[in-house]
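Below are structures written as structure tokens.
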Structure P
Amino acid sequence: MKIVEPAIPLGSCIVKQNTLEDTIIEPPSRTLESSLPASDLPRVVIIGGGFAGIALIQKLRKCPVETVMLDKNNYHTFIPLLYQVATAGLSPGDISSPLRELLQDDDHFHFRMAAVESIDRGQQEVQTNLGSLHYDYLVIATGSKTNFFGNEKIEDHAQKLREIKDALELRSHLINNFERALLARDKEELQRFMNIVIVGAGPTGVELAGAVGELRDHILPKDYPELDFTIMNIYLVEGSGKVLNAMSDFAGRNAKQYLEDFGVQVKLDTLVKGYEGSVVTLSDDTKIASECLIWAAGVEGNHPDGFEQEVLLRGRIKVDDHNRIEGFEKVFAIGDVAHQALAGHESGLPMLAPVAIQQAEHLGGNLRRLLQGKALKPFKYTDKGTMATIGRNRAVVDAPFNISFGGFFGWFVWMFIHVISIVGFRRKLMVFTSWVWNYLTYNRGNRLIIHPHKKAAKETPNPVVVEPMAKGA
């Protein structure tokens, strides 16, 4: 291909014109370090724009430091509502907010969209796909990722739910399966498209099962009147003997009852042994034909490279009661990626948003004390309770002081807490409006197949064969 000179500068890139059809864009010559303005302030680099990262940024707003946030995406996602994007209740923009929007008026805050590859403790540098970046203090808030417990075949074929792209992929896969069900050649193939298996009866699995149950009962029969949704089975498979194992017995019992009221088949003390895309094999040798296995069975810390195994535990980074990483003087970890063992939580604090936010706010105060030469204060966790919803008018709540409740009041509390926790007034209003509309009409307007499912794109049922045309035709 012939290149036409001269090169034409476009921003920080070099565009070399070829033809009207082709344009070659060379990567910018500036590095991540040189892209930042010169500053005499101590630099705090924060990796991750989740709950912990944005809470720390806000806490450091008036602190005499230069803050640099790195994230592979340019937005924050309200992860507790991802399942509603996956089940067409909300759109991605309802639960996502641009990270640059956080502190637009702060001259000492900088964001760079970069993928962190490793940490160089000796040089005090973060290695990224855009080059290296020096830090005076480093905070790792990279959150968690789905844990498939080493089962590569399940990982290859199952759906997960940790990011926006996962939610869009799952939504497209769910809806596409019903489109394919219309073209099923026999009852066995039809049942395979209609069955849904959810693995893990934690909050994500329970809330997802309830949402899919609502879709089956109130929405899908109107969209697909040719299909008989009485044959659609929803399975919730849990390895322990209890639904919502981390919550109270009251919450577990009531959540299980709510799920069974939705027609969800709850299988406790059961593991998934295998899945290759069409048949789920359980530990009791039961086989379930299904084109949709959703893995919500666990998460693990999502740490960058550069840490010895001695400071890692099940993917989480061990930290002391100041959230400082063992053996790292100026490196801290907060949120899901941090394993912090405190009294009453010897196996580590739970991987919840309230924990991440509290750790971030406390660390912000400790960083200010460090700059002032003062002693650090130990972190103390305040349990503000946990909750889960199972469809409309049904939720379970474990509040402080061993108070548990459910039903409509629990559902109302769940809605209120989630609405006020979303970043940005406009998004709060959009989510609340969508929920009111869904409640009044049983209508979910985001039933769109945005991204063709990777498997469906490869396998088109009943393909049409087109004969080649003869010459001269």
Structure Q
Amino acid sequence: MTNTLTEAVDFISEIAVTMEQNYLCTDLENHWMPFTDNKSFKQEPRLLVRGEGIYVWNDKGERLIDGSSGLFSVPCGHCRPEIAAAVHKQLLELDYSSPFLRGHPKSFELANRLAAMTPEPLNHIFYGNSGSEAVDTAMKIVMAYNYARGQSQKNIFVSRERAYHGVNIGGTSLGGIVKNREAFTSVLPGVTYMRSTATPDRKFIKGQPAEGGEELANDLLHIVQMYGENRIAACFVEPIAGSTGVLVPPKGYLERLREICDQYDILLVFDEVITGFGRTGSAFAAQEFDVTPDIITMAKAMTNAAQPMSGVAVHDRIYDAVVNGSETDMIEFFHGYTYSGHPAACAASLATLDIYEKENLFQRARDLSGYFLESLFGLQEHPLIADIRGYGMLAAIELLADERPGRRGHDFQKRLFDAGVHIKTTGDAALIAPPFIIEKSEIDDMSGIIREVLDSYL
């Protein structure tokens, strides 16, 4: 057993090299893969076996640029030894602690660090293990808050068309992407939808569209008028809708939602699973757009994806209402997970936050954003591109659909992988979100490969 941090890092590196050298894949059938065309993947698998910095390697030993930071979740770059060492050390000290009626120091230390990063007064953190769990937790917090206030008639949730809020039953119910819902017919009732912020007249816009925000946000006002002033519990929005294709809100949109929520006692929830931890250039998009919600969900970059973890940051008044609304010596909130605030995940997150701070990565993301977006917008004259949009270090290239929407996008990510860039696609939109440590020359390399693959269709 290794005992020092240096030995731990060396040990982990040796394992990675051994796995790459000895990797054999004789049978893929038993793993039912998520969000994957399992039949075609298992006929022609594309496998990753190693990562370092902005790069990942496939099982053939070929190096690829990770153009989407995994799933928007590795902004510090892959396989950071500081995080690996922190997890290793924690597992040797305390590998697990029940989160029910017990605690361990790092979960409180991390909550303090996170509360210092979120807008005031979102000072209370509830832990989960994924963005999906964070969203369902946030929904239950909303319900518990209204129950504690004697306002249980406030039971309608508002979301948006083209929204993505994870894949648990609550998040699926809030979701506005058809394919994520159509097979799951018993979703929660009491969810209604505003329009998405995507409109056909807005194309090739860097940053926020200048107009139309207030008019779109007034969808929430119409819902209040339709269902009644005392029925709406919460409005869930991604500040920038990420997985659906990077839909940046028009100016005034989030501000108007905040006004309506304040007027009608509606909780405003920002799903920042993608936008949290510097993706917009600020710690959270709430600060970037200067709109403070009542609840923020976070995950992904919370641990640089080195450990599964999520969090829900909650306004003081919500926490106080739920906790103080229960008798002493009684559980106040009947919710939680076996692995909530897992010691190794907390260690990974604390190490990740240290990297963000020491390397000033949020400011680096802000400084790189202009170059990154200009590089991608340099592709806009390509005949295969229908739109490009982006903000911060997050962008989407939308391809012209062929006779079956989504097929070209799916093929595009395969061709890109084979050419040396790994990205995520949704439908015909290619989502680009590289690690913050990427250099300008590497952005040029990535854009050049994207152009070459686009040309391969002509």
Structure R
Amino acid sequence: MGNNEKKIGLWTLVMVVFVAAYGFSNVTSNLVYIGLAAIPSWILVAILYFIPLTIMIVELAAANKDKGAGIYSWIECSLGTKWAFIGTWSYYITSIFFLQMVFGKLPVVVSWALFGEDRFTDDTAYLLPLLGLGCLIALTFIAILGVQKFSKISDIGGQLTLIATVLFILFAIVGYVGNITPSASEFTAANLMPDFDIAYFSTFSWLLLAVCGSEVAGTYITQVDNPKKTYTRSVMIATGLLLGSYILGSVAVCLIMSPAQISEYNIADSQFIVFKILGDSFGISGKIVVQIYAFINVIASVACYVVWMESPIRAMFSDVPSGIFPKALTKSRSDGTLVNALWMQCGVLFLLMITPIIGLSSLENFFVLITNLCALSTIVPYAILVVAYLAFRMKNEELDFKIIKSKQHAKILSVVVLTLSIAGFFGAGAEDVAGAENTSEALITLGMDYGGPILLLFIGWVIIMRNIRKKSQNRLKENQN
């Protein structure tokens, strides 16, 4: 980077981390299932998971600042090329299930924008994956045309969504303080205390999913002035904003609706219904308010999805060493667009989105399933990153840049984050299995929750092992010659 090129400042980096991690739908989704216990849960997850994980990623990025600071180099520096590929592959798989989740919910968002209500019912639940497929194919075409213009729309949409969220929190609090709207919830120690039962841990991965995204900060390590000071401060500030937004958001929602009332709606509708009720409480048409909010969501989502469809593809098929994937998948146009890889991704998503139709009994089951798939698959690359960080710190005594000074503290934090990751992964499907009436139903449930992620991870393992075997055979032939 030239000396005259502008460096990334503290607040820019703060917003990079915050926007990547925060989502208002995460507030309402967790309130639907764990009620007021979500409020202290945000504190626990931020302190025990988000802060340590972000620091680990920043330290790994700093140590690999000359390698592009991508997830592949972060893992390779301590665990080698095999696990670097598995980590990168699992990160790509995360984007696959994220896209499955958002395309599954997109028709509901459009329904709220057009009609001011969710027109889908349990009888028409099968239409959601089918309509999502239509959106998938259309946006794949758009991604192939180019994503540059959509990145700007995504930024604008993200800012508008954030503004709408801030306004919601402000109006909810003003309504309560000004005696316009009485609190719909009773905030007591008993209501706020998590039960830590199987129901709680079954949605614990959703809490972890809600704070993921801090890895984006690590990619800017070379563009930050005075990274040690700036990164440390930005992580603390971003964590404070994230924590405050989730807590205030949860409180604001519970001022408008009690957890019991929120739980009457599915997790795709909950964020919209609270906007509608807030508007009605202030004498404004709730239907218009929610349509405006949903319309902002549609614009931001479509732009964001186009970018998300294309950027992980580049990270996966461009950064990983050549020879691992077929040339057809790594072949790109002059602008870097990997057309064949995008259509391959579309085909995989097609299969993943069609599968839930089999045995789909209700909207709620569908939304819980795709959220679980996204959450538990997201945890895998972070768990690998934590192991890579632990190995990295144990191997390296003297580092130019480290936030966690003590090797012992680094070990303790790594174990804590890894333990939470494992709990989130296996907890995601625990309640479904525990609630099964027989062994057959339990096995089917396990297959629905874990089959897709495990199968795709296994495919990644086969790919890298075949590549390693191929290289070994080539070296053996060269030695023989």
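Bear in mind that the values in this text are calculations on the coordinates, not laboratory data. Keep in mind the model is a prediction, meaning the values are calculated, not measured.
Annotations for the structure displayed:
- Label whose coordinates, when helix-only ellipticity at 222 nm (-39500 (n - 2.57) for each DSSP H run of 4 or more, over all residues; to 500) is calculated, return -8500 (choices P, Q, R): P
- Relative contact order in percent (Cα under 8 Å, 6 or more apart) from the coordinates reads 21; which among P, Q, R: Q
- Value 22.5, calculated as mean projected area of the Cα convex hull in nm², assigned to which of P, Q, R: Q
- Which of P, Q, R yields -0.53, -0.78, -1.15 [log10 I(q)/I(0) by the Debye sum over Cα atoms at q = 0.11, 0.14, 0.19 Å⁻¹, for residues 31-182 alone, calculated]: P
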